Structure 1
Amino acid sequence: MANIQIQPDCGNAPRKLFLKELLVAIAEGNVKHIQELVPEQISWDIVGQKQTTGLDQYLKELKGHALWKAKELVVDTIITHGPDASVSGQITAADKITYKFCDVYRFKSAAGATINSITTFLIRL
């Protein structure tokens, strides 16, 4: 199980709690919970690497991503505003390689928690 550290101020709004829950589910490899949080029509762009569309493809690609079943997840910041949000932090992957990351989320609307797209920036340290 991942060592997860999330700054206390990253959980004082519904969308922040939603994103925190999603990241924890990914870091722990909880496919069932991810399926509850992510819609069928999700679009995911890992900048400079690959783009996927659809929940099945998202889950397939996620299982090869650094955050999947990470040894450590440190979330520094979660910012939400209108239909947009971002999460930044650091990951120590299962293979012990460390990365800095920033995920940018676009929701279907300014209210609710249905994600339209995710853009991930990932830098190996």
Structure 2
Amino acid sequence: MSVGVSGLDQDHRHLIDLLNSLHDAITAGSGTGRLGGILDKLVDYTTSHFGREEELFALTGYPGATAHRQQHQTLSKLVLDIQARYHQGAFDVLSLEALNFLKSWLADHIEDSDKLYAAFLNSSGLQ
């Protein structure tokens, strides 16, 4: 799932690691504190990663930046809603189904949308 930009590839691996940690914690029946902590890390890192991508888009003049940013906003709203509802006590919002959706969304986003910027960023000197 490499996009050919080292820092962004590292981000993607870390996001996948966080999703896997969340999956492991859910299936192990971990307490709400542990699950909430992992969820918070996932939300924070997702926000940071999207910001890094968008900074590179601005730096290079990536023509697909607006559409890509809209995808980021859609997922950000979703994960922030899950996080808020979870911290308000709706613990069932963090289910395997929700997690599988997030994994699927991330994989599809990397494979489809992120790969679209790869060649452009590489041609702009980013590796």
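Taking relative contact order in percent (Cα under 8 Å, 6 or more apart) as the criterion, which structure among 1, 2 has the greatest value?
On the way: 1: 25; 2: 41.
Ranking 1, 2 on relative contact order in percent (Cα under 8 Å, 6 or more apart), first place is 2.
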* Here helix-only ellipticity at 222 nm (-39500 (n - 2.57) for each DSSP H run of 4 or more, over all residues; to 500) has been calculated and equals -7000, so which of 1, 2 was it run on? -> 1
* If distance in nm of label points 7 Å out along Cα→Cβ at positions 63 and 87 is computed to be 4.1, which of 1, 2 is the source? -> 2
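Taking 1.6 as the value of distance in nm of label points 7 Å out along Cα→Cβ at positions 47 and 103 derived from one of the structures shown (1, 2), identify that structure. Present the calculation step by step, with values, prior to reporting the outcome.
Numbers: 1: 1.6; 2: 2.6.
It traces back to 1.
Just so you know, all these numbers are worked out from the coordinates, no wet-lab data involved. If you're wondering where the values come from, they're calculated on a predicted model, not measured in any experiment. Cβ atoms are built from the backbone, for glycine too; each structure is taken alone.
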